[in-house]
Structure 1
Amino acid sequence: MFFDHSSTSAADDSLTADGRRNRTILTRKRIVAALAELMREGQVAPTAQDVSLRANVGLRTVFRHFDDMETLYREVDLEVQSTVASILNMELKAGHWRDRLSENIKARCRLYDTITPFLVSAQVHRHESTQIDNNLKRHVALERTILKRLLPKSLVADKARFEALLMLLSPQAWMRLRREQGLSSAAAISCVQLSAQALVA
């Protein structure tokens, strides 16, 4: 029996290439996850050394996958923005606009508790990265668009009340309630709901 050694060799090369590609993808994901973990733990600006230690890879490996720390921060920021968009765009079940607004507020607040460390870090790094700065601006634009969908036209046309409500439902307002004012998540949600009801009354 004769074997086609050239085809066997080609198959082996393909498997080897696939293995390298998979390892590259896994290592890259591990580096991104390491930065995300450090940020979630409260480190606003982890260094490349911090990331390499957490990911259990060499410092050179970090920069083999990412040109610089700004690129790595952008990678995490993109994942956060994707999560934000999916939550804010979630389908609301309530029928009346007031109930849909209340439902949206609860979803936003739960989301903000999850992403606050990343938003704080993004604010720190926005002056270093045009993309992060643009992502933060797009986030505000998305919040504005969704709020317009939720409210009746008469409230959208009332610029002062609309902008006040947009600010009330922002992550910055949530961080103030949770961090500076020391409210629990449940108490902060009640505060936002009560304030929103007063604004749309």
Structure 2
Amino acid sequence: MLDISDSLFGRIEPMPRTFAYVRVSTTGQTTENQIQEIQAAGFHIEPRRIVTETISGSIAIARRRGFIRLMDKLEAGDVLIVTKLDRLGRDAIDVSTTVGKLEELGVRVHCLALGGVDLASSAGKMTMNVINAVAQFERDLLIERTQSGLKRARSEGKTLGRPARLNETRKQDVLKGLANGLSVSALARKFQTSRQTIMRVRDDSSRSVRP
């Protein structure tokens, strides 16, 4: 059967939903300026689709509750508006990861500080290429610093990894307690450690005295 609406007017596609994410760092600041900036740029967003959040920019985007709730609402075809790219992460790595996730969802991101450019457009992708390059540089620099720190620690004879819960003196006290008939659980409570740690001390001692 012929669908008249399709044949005469074409299939009507649903209008994309537009969201805004605005963030300030302290309660003494207001998100109103960002909302007005978005409206002045020609984006008219329903109040229920404006997600505001008061949280430090040093917090990773994955730990921002407001943004997490926003991600749960977004669907393919939606549009997300931010005033600045730093609203989408604490550094270049975080921003790059966030934009990548939004792109996978099929969400278009517009950044007013970049002239309102759609980050999925050719101009937007060029911008993201620069950001991704900076993010990769930051990753490489972090790895280099970590490796340098580990190398320096080894050269200074420092023990790497988690410190032992019980030093040698306390281990000897554990063995004395076991020899005096104290239970593993009682010793774990006394030394504020786990039963597994006490049993490991006991077992290591047993292995060391075997011929």
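Out of 1, 2, choose the structure whose coordinates give relative contact order in percent (Cα under 8 Å, 6 or more apart) equal to 14 when calculated. Could the numbers behind the result be given before it?
Numbers: 1: 18; 2: 14.
Derived from the structure labelled 2.
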(message) As an exercise: distance in nm of label points 7 Å out along Cα→Cβ at positions 124 and 172, calculated from one structure in 1, 2, equals 6.8. Which structure is it?
(response) 2
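For structures 1, 2, calculate distance in nm of label points 7 Å out along Cα→Cβ at positions 52 and 100 and state which one comes out highest.
If we compare distance in nm of label points 7 Å out along Cα→Cβ at positions 52 and 100 over 1, 2, the biggest value is for 1.
With helix-only ellipticity at 222 nm (-39500 (n - 2.57) for each DSSP H run of 4 or more, over all residues; to 500) coming out at -26000, pick the structure among 1, 2 it was computed from.
On the way: 1: -26000; 2: -16000.
That value comes from structure 1.
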(message) Suppose semi-axes √(5λ) of the Cα gyration tensor in Å works out to 44, 21, 14; of 1, 2, which structure was it derived from?
(response) 1
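All of the numbers you see were taken from the coordinates with simple rules; none came from a lab. From a predicted model like this one, the values you see are computed outputs, not experimental measurements. Cβ atoms are built from the backbone, for glycine too; each structure is taken alone.
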